[in-house]
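Each value in this text was obtained by applying a stated rule to the coordinates, not by laboratory testing. What you are looking at is a predicted structure, and each value in this text was computed from that prediction instead of being measured. Cβ atoms are built from the backbone, for glycine too; each structure is taken alone.
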Structure I
Amino acid sequence: MTFLHGMNIPNFTKKRNMIKFTALCLLFVVLNLLRVKAEQLYVNPQAGKDTNSGLKAQPLKTLAEAARRVNQNKAQEETTIILSEGVHLLTQTVLFNNDKYSLNNRLIIRAEGMPDDTGWTPRKMPVVITVVPLEPGVGGEEAKGIQPEVSHVTIEGLRFTGSPDYTYLDENNLRRSYPIWRDGKKLDDLLVTQCLFAGNVDVLPLHVGVIANGYGLVIDHCVFFNCKIPVVFWKNDGKTGGRGAMRYSLVYGGYFCGVWTTQGTNGDEFDFHHNIIANTSTIWIREKGSTRRYKASNCIFVNYDKLAGYGSGPLSGNDATSTDFLEMKNIQITGTVTIEKDQSKRNYLQLAEGSIGSGLKAGLFKKSNIFQPPKAGNDQFE
């Protein structure tokens, strides 16, 4: 007790609390500095200039310039590229090749406003149009839009259109538009979420919305409207990688198929659930010769010509094949899927009120389904 003689206990406690408070403030400052350190670039095609800093107040004009800067920055940090509403015209393939990212420090290409945000409307989605000069490819010519040749990438909240060019070259060659393309067979972890892909077979053909080699391609809460092929889960190097998935997505008017998988897509490591595929030629296309087996659960497949077929390239047909490769659980095959065509509605080009399938929550919205009131009746998913 001698030690405490003459000591002012309240002042001691006050000083100790001040020290703790100061330490917490310093920790808060450090954490915020770490957050600021992450690379962030804004792109605004109307107000931006490619000579700007890329800050929100001084945005860049093009996604291509953002990619150039990202590829030069070797700092081990997350990168977020934020696209404003408006039309983003890609006149060259936007290639990302700075392979520095990890599961926790990703490359994120996203809209400034997301579908679940308060006040969001479809016209706030950045519109990405690919008018890249065509290059020779197998079976014709190809135009590639965004090409992430790195692992650990997220693309979210964007609207992609088809190409204004013609598809047909001659009976042996086609022109194809690929808004999102990944070539590397060793790459992993590409998440495409809350994106809208909208084409038209006659005037804005969209050959494949997303086509990716490698592993871990995940299509989540996306809408594919009148695309020839929504997504191709392509090839890999035959080793191991992340799980592929297609979930909570709506495919309407696929004039070739609803999904395409290959021998490289391991059915045991592929999740397919809570999807709606309607008014589509063939539901599921596999690479010719594929022996993989797959599972589909809690989905709606309606108004299609064939459930399954083989494909072997851009000029291949889709003749019906056996469906014994596909284990289906809780699949609805009757009813009518109706799409909202009123551009003033938040659910434009998604399920219309009264359509079957609202209980699946397939479409752009993740947080709720308040824009799709449940249909009275016996929809088995509601």
Structure II
Amino acid sequence: MTEAAPSGGVAARSDAKDGSATATIAARPEASETATAPTGSDFAELAKRINDAGLLERRPGYYVARLSIVGLLYVGGWVTFFLMGDTWWQLTVAAFLAVIFAQLALVAHDLAHRQVFRKRRISEISGRIAGNLGVGMSYGWWMDKHTRHHANPNHEELDPDVSPELLIWSERQARNSSGIAKFIGRRQAFLFFPLLTLEGFNLHVASVRGLFRPNLRGRAWEAVTLFAHFAFYLAAVFTVLPVGKAIVFLLVNQALFGVYLGCTFAPNHKGMPTLTKEDELDFLRKQVLTSRNIKGGVAIDIALGGLNYQIEHHLFPNMPSPNLPKAKKIVRDYCAELKVPYQETGLIESYAIALKHMHHVGAPIRAAAKG
């Protein structure tokens, strides 16, 4: 396993003599790891190996089972909620539904990447059912945001997931920070997990705001399905429970949903090198050097919905998640051939790396405050 420097950047240069490229993970300005290989057909060769192994083929049986289980648990959670009635034990249902909401969001993720269906139309319809109607998260808004993330992972100017609106992800962002990002940035490593309790609410607000984006596809269906979720959710909670218990149920449910979802996505890129317009990498290196895999077996596969194979997922976004474990060996061995660093850690270690990175990049803010 090769660990990237916490505040690393990635740079690439061409060698005029032999046409090769060198990718360097560097903690600006010190270099910590170098990978050298011809880049012209690197991804093409990997894609051929993956395709020859049949790993891009759809897995209908798996998704029938997964969608059925998550769907039944979702319905079962709400049935239990109505049967239990007015009791504080409903908070256990709030916690259970938070987990199922996150699992449904992970299903919507696979649908958005066309891992389940090849055709866009059926993927969009299913995605809106799972995301908008089931969770209250706009499929269209999220799809636009996530597509930009996949195209330029950890790119400080182009990846919305590392936009310094609230948290900062590099020392460069810290030096240019202002407002709430500057205020939080000083102690963001300590505030990260508490802030995740607001992520569920943030997704709902961002989804509603996304309805006003001029390029949103299927705006009417987005709005209908999104507000149908809000109407059912609020009507159910405030009809079955008195106002006080209903508010506590809502807070517990949405806070745990945000924490679970945030903990699912946080290990994948946080603490990995960030890119800027100065960095030039081919597709394979751009995806591999900015991503991290999480090991842990079947339990982690289920909990993270396959996103623990983040490197393989970024290289082949439409690969069905049950095929990712087999792809991992091919990709890891190929990266070893090219001497491209391939990072994989345990779940807890990944959080430690991310938090250490967040504290490290906040140093310029803390230094300025002391000065």
Consider the structures I, II: one of them gives 1.5 for distance in nm of label points 7 Å out along Cα→Cβ at positions 230 and 302 as calculated from the coordinates. Say which. I
State the single structure among I, II that was used to calculate mean count of other Cβ atoms within 10 Å over residues 78-85, giving 12.9. II
If FRET efficiency 1/(1 + (r/R0)^6) of positions 254 and 342 (r between Cβ atoms, R0 = 25 Å, to 0.05) is calculated from each of I, II, which structure is the one that comes out at 0.10? II
Comparing structures I, II by relative contact order in percent (Cα under 8 Å, 6 or more apart), which one has the largest value? II
Value -19000 of helix-only ellipticity at 222 nm (-39500 (n - 2.57) for each DSSP H run of 4 or more, over all residues; to 500) was derived from the coordinates of, among I, II, structure II
Compute distance in nm of label points 7 Å out along Cα→Cβ at positions 246 and 318 for each of I, II and report the one that scores greatest. II
